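Structures for review follow.
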Structure 1
Amino acid sequence: MQNKTIALEWLKQADYDIETAEFMFNGGRYFYSVFMCHLSIEKALKGLYQFTLEQVPPKTHNLVYLLNKIEIKPDEKIGRFMIKLNEANIATRYPEDLATLQKNYSKNITDTIFRDTKEALKWIKQQF
């Protein structure tokens, strides 16, 4: 029962983070929105890790690593998106140049990432 409770806490935080991503998007803080999208998926995967493997998830930000450890494979669209979001994590977590980051994560690009994140989050929840 303890693993299920912890897994549900991870999911609650993932939902909170996707709401924060939307808040950042609406405020024009696009790359922070992308960062929060990544964090939402990361926490959802860590919840699934806890639920499936009954172990504390590793301290990693790598979405692909978590998927591989859980041994689940999303469809091609979500899989490609997870790889793209995984790569965005480095740029948004450790930005080298603010102007470039703001250019790379425009309103339109971020909107697509946000919608794809919601789809991926829904898919992760279906794996429970």
Structure 2
Amino acid sequence: MNIKKYTAYFHDGALINIEQKNDRIELSLESSEVDPSDIDDTIKLTNRNTIKGKLYLNEVQSVQINDVPFLGLLEMKYDSANIFNFEIRGNLVELAVSWENFSPKTSVNDFSTIKITAKKMSWETIPDLFDPFW
């Protein structure tokens, strides 16, 4: 499946999790609700008619957060993140997210733009991917 065709559906979706191991990053993502007739690939949607799965970024070359180089381990900053924008251009992935915490943690009002450049990327649709907050 070519996830690039469907990135617009992730506006108002969720960044569920980030996992990084060395030069490999996995982004667990869920789109907002999709009209099944708008999907022309054989994508299995969730029972809520969303696209859910993992974007695998291999041989990561750089990470920037808010246009500042980030050299640490990329991970979830807070409990969850709502996707404001999701784009894939060549070997660059850009995610703009608003972060949130869930009770009893202190609420936050934080926004980040994450840019990841990777030599290889692939998408795996996982309709039953676990989301701890849903």
Structure 3
Amino acid sequence: MCVLKVYGITQIKLGDIKQGVEALRDSLTTAQQMDSKYEIAAAFYRLGQVAQYLGSPARTVSLFWAAKNAHDMIGRGIWTQGLNVEFEPVLERCRAVLGEAAFTEAVELGRTMTIEQAIAYALE
């Protein structure tokens, strides 16, 4: 999973978005098969970053919230202040682009999805 995640991120940075997203989706699928909640949460976050990079603010917000929820379900303080520092400015930029109503809708989608729903959404 970790290798697929790193490979996917690297491919995206090199400009091969298609190959990078495919590797990240494969990472998520593998994490799901292994029931690795941490890796599932990390995949949501990475795919949220990809959505941001591709200019899809609603998807970015929903995937980031799905990631936060998944981290919170794991417990033990996995969602760190460091992630909030990275997460909050992105959300504010998305809010500015989307407007309040669409932003709230994207937040609610991400917050209310079950892990299974979030996996299906992330794999779309």
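Just a few scattered comments:
- Computed 33 for relative contact order in percent (Cα under 8 Å, 6 or more apart) - originating structure among 1, 2, 3: 1
- Source structure (of 1, 2, 3) for distance in nm of label points 7 Å out along Cα→Cβ at positions 10 and 34, computed value 1.7: 3
- Computed 31, 18, 10 for Cα extents along the principal axes in Å, for residues 26-65 alone - originating structure among 1, 2, 3: 3
The numbers here are math on the coordinates, done by the rules we state, and not lab data. The structure presented is a predicted model; accordingly, all values stated were derived computationally and were not measured. Cβ atoms are built from the backbone, for glycine too; each structure is taken alone.
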